[in-house]
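Student: Following this line, the structures themselves.
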Structure 1
Amino acid sequence: MEGTHLSNRSSHAETLRTVSDLLHRARRVIRDGGHAAAMFEIDTLLQVAQTEVARRLERNDR
């Protein structure tokens, strides 16, 4: 049972890292695409999501 928990924890961390990477890429695409009007709002939401992912990864690593 414990091994399964550890495996799930590892899988969860891997998923969070993947999401973090995708959020980072999305922010870069929006920035580089020159979508100035929508960029601020979208970037703010993506930054919030990325911060939450980082917080959960930190908690998961403890």
Structure 2
Amino acid sequence: MDKEVRKFVKELEAAGFETKRTSRGHVRVYRDGQLITTLPGTPSSSRSLKNAMAYLRRAGFRR
């Protein structure tokens, strides 16, 4: 898993989100048992984490 993604996952867990790693290296993010978004294990685009961040902000995550 990418260093930036790993740091982001730790922040999510500290904020009360649940994360699960898939067999393909992606990270699924849940809140109250409901899937919010899926993070790439190694983002190939600079927009991928920013797009995921938008979904998470709508779900109540603040950095």
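Student: Here helix-only ellipticity at 222 nm (-39500 (n - 2.57) for each DSSP H run of 4 or more, over all residues; to 500) has been calculated and equals -12000, so which of 1, 2 was it run on?
Tutor: Working: 1: -33500; 2: -12000.
Computed on structure 2.
Student: As an exercise: semi-axes √(5λ) of the Cα gyration tensor in Å, calculated from one structure in 1, 2, equals 16, 13, 11. Which structure is it? Don't jump to the answer; show the numbers that get you there.
Tutor: Details: 1: 31, 10, 6; 2: 16, 13, 11.
Computing semi-axes √(5λ) of the Cα gyration tensor in Å on every structure in 1, 2 gives 16, 13, 11 only for 2.
Student: With relative contact order in percent (Cα under 8 Å, 6 or more apart) coming out at 48, pick the structure among 1, 2 it was computed from. Write out the running numbers ahead of the final one.
Tutor: Values: 1: 48; 2: 26.
So the calculation was done on 1.
The numbers here are math on the coordinates, done by the rules we state, and not lab data. The structure presented is a predicted model; accordingly, all values stated were derived computationally and were not measured.
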